[in-house]
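> Below are structures written as structure tokens.
We did not get these values from a lab; they are worked out from the coordinates using the rules stated. Note that this is a predicted model, so its numbers are computed, not measured. Cβ atoms are built from the backbone, for glycine too; each structure is taken alone.
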Structure I
Amino acid sequence: MTTVSVESPSVGVLLAGGAGTRFAGPEHKLLTVLRGRRLFEWGLEAIRSAGLQPWVVWGRLADEAPSVGADVVVLRNDDWRAGMATTIHVAISHARAHGIDALTFGPADQPFVTAAAWQAVSTHPGQIVVATYGGHRGNPVKLGREVWDAVPSSGDVGGRAAMQVHPDRVVEVTCLGNPADIDTLEDLQRWNSSTTSP
């Protein structure tokens, strides 16, 4: 397994800031177990396996966030109620402070996004690089420093806003895998009971 130093621009950011309000289980969805592993751990392992420095931005779970390993840069978003964009900006602010020129983002509730997808998107030289699945845009999304200001300061729009502002800079990368979200308890139960690969 390859680990990239924090000064490297090859960073994978796991967005774990939301409240998970659609999930009706007894605990936050990111802490539930999917096929033997907590939901958020799938994304962290994919980032690690892609050879990227893993970052995670906690929001609602910041005060009860589980241990993630010494290799992970842990960031905190106290303004998480204002939307996903605020979680992205926490990572961007940290990147600016450390001279990092690009970040590749993905939500913590999409466990079947592969390491290959993280690697393909993060290593492409474009300023806005987005994974596609079956012709549809998904995650992860890479944003270079030149387009960070296109991310709004609040709301639930992140990379998509940058794509709208700079459509000429968008590069699509075809990826294998499944960008399915685990949003509800039923989603979790369905994937846990499935005997097929995602």
Structure II
Amino acid sequence: MKYKVGDKVRIRSDLKENTRYGGEIFARDMEEYLKKTVEITKVLDDVYCIKGTEREWHWTDEMFEPVEKELTAEEAIKVLADMCARECKNCELGKLVKESRYSFCSAYRREHPDKVVEILKQWKKDHEKKEVEVTQKIYCLVVDEEREVVHEEEIGNSDSCMDVLKNYCENHDGKFFSLMEFRYEVKQ
């Protein structure tokens, strides 16, 4: 479950009636909530309930999209400090100041706080540590008698490694053996 009680989420705008999202079907009566930002009130086994609904509809992770949080004053000050610790010529805010009639960032920040907040949000988003997702894959490696890998193929289970070796040997002369390799790859 991605969200907890009290989190604000937006109901996706592209949900279709009578379509299953996760383990739940999106019903016609739920359409009034499309594109709305709502608050999660209950987290059950694999569904959520939201505030402000007449009926206790069940919602799933697949029905939501995250809502961009507003920066607190404390976060904005920290992000600005991190940005200003770098060279101004590489700073998005510094570029805007140079393109405008302002001599200093402070004057620009005073007169254009909305633009500055946008830049701070983007900078924070670009520099946040992202959760790394990893997948497991199984490969069959066909190896020759000099222990050189001559063929590799992604497989679904250990039985198919034998099949890969048989298929390879039918088309190639020599002595070969196969190894099964578990790989963990970072999702891109």
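> Hey, distance in nm of label points 7 Å out along Cα→Cβ at positions 126 and 142 derived from one of I, II reads 4.8; which structure?
The value was obtained from structure II.
> Something else now. Compare mean count of other Cβ atoms within 10 Å over residues 62-69 across structures I, II and report the one with the greatest value.
Of structures I, II, the maximum of mean count of other Cβ atoms within 10 Å over residues 62-69 occurs in II.
> So if we calculate distance in nm of label points 7 Å out along Cα→Cβ at positions 22 and 150 for every structure here (I, II), which label has the highest result?
II
> Given structures I, II, which gives the highest value for relative contact order in percent (Cα under 8 Å, 6 or more apart)?
I
> From I, II, which structure was FRET efficiency 1/(1 + (r/R0)^6) of positions 54 and 110 (r between Cβ atoms, R0 = 41 Å, to 0.05) = 1.00 calculated on?
This figure was derived from I.
> Tell me which structure, out of I, II, gives 16.7 once Kirkwood radius over Cα pairs in Å is calculated.
I
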